[in-house]
Structure P
């Protein structure tokens, strides 16, 4: 049976966080969030890790992050760069950032030839998330997959966040995911203001995408075509981004792919802001005390 690959999206510098948050320790022995993700993924049956990084952080990332895993699991690196666009397109002079998570995943097309999961480097998803995703990817089912979390469990106490709000059908397949920015805590729920200035309230129990996806390599062909179309429409915009939820939305709407929404009881932790880090550290310590997570990952 072919083992799935774990694709880790680690190209972001974390502008709101104030540094390269992927390398900050959060575990009792200096573990980073990436340590926990790769440890849990390897135990679940993943056989290779591919990191998406930027050229300007390559040396630092390999020294502090990559080197810890290269003797434990096969590791490869690919690079998300601003000028990696299809032939016939150019980069606006004022643009500084790459093109978003859709482009980041597309950068791995030459090194991934098996079912794979794509995750954020700075999100703690929990062991069960990787287990259910590995089971889906190693089955004979060729549907895509997404692990869904409860909105209220993914909000920050220290500022607004962007979340993909999901709508499911009765069979628990994804009907749509809507990327909403500026979501803030509001009692037991949440709120955000749309681009027209209208305030919207959310109950807090909505299923959200935290960018933990399961795909087959057929996704890369879809992304190539969608990225080219995105650049035709938005390539001249300084801050436009080709988000993977938007790409998945189109595939679902046109019935080219189905996305099974998997559920997990595991908590989610993330470090959108530097002030979030103590809560992540405390959450991991709680999992260790409960016996859900080992105190020492790598021996």
Structure Q
């Protein structure tokens, strides 16, 4: 039993050592000033709905719909694409393994983070979220366009093996109650406590701590942007989310938790995104559900 307990603490530390030694938020998020300087060196991808893209988008940005980078398997929607699906998608949009990708949506829309998380999961490390999204770019009067950008397809894209930043249902189930693992529910409080039911059952995964992903952002001049590293670390610590435990983040369908996952990766925390999330967990009657509201104790570590 002592060996098992020791292993539960060693596992997240081993995971942490596999991450970049000097992780920073800038390794996963870029601001509009950076994009303006490097505009010709990257491929910008707009993941908003088509009508918004046609009303105005960053000049030369490609329009890619969320359905194209989400997959349904075993009756569970919004799962990460398979390697074959992802390779075909990259070829279709002319993205090669050497391409630097910057994705954006609305300033408070986490689908850009989900696309970047998908790229990172498949080993495409040169992928970033544009902080502040289209609103910040437009507000700053930077170049925009209305006509769709021409797509030039390529061929031969191959996925690379990267750090495993995804958790599946069995992975999470075997770690419930493990003192070395924190389950982070990034949904709204009403979803967490079960008053807002968006699946077969309401509530949350037993033992999960709650912190709505929107708290990772703040409003500046009417646009929501990422908080500072200092602000985020304090916020996470208050919720009991520390780098000393492995973290499994989830939401309803793994979209909001993708944003949270990228933030934690940028801070160097050991984290995986459970993309099956609540829609998979709650719809499986064999899996435990809890409705008791928990208040995480502040970590002393």
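Values in this text are rule-based calculations from the coordinates and carry no lab data. These figures come from a predicted structure and were not determined experimentally. Cβ atoms are built from the backbone, for glycine too; each structure is taken alone.
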| task | Kindly point out which one of P, Q the value 1.28 was derived from, the read-out being Cα Rg over 2.2 N^0.38 Å, for residues 52-171 alone. | result | P
| Which of P, Q yields 3.8 [distance in nm of label points 7 Å out along Cα→Cβ at positions 76 and 140, calculated] | Q
| task | Using Rg/Rh (Cα atoms, Kirkwood Rh) as the calculated read-out, with 0.93 as its value, let me know the right label among P, Q. | result | P
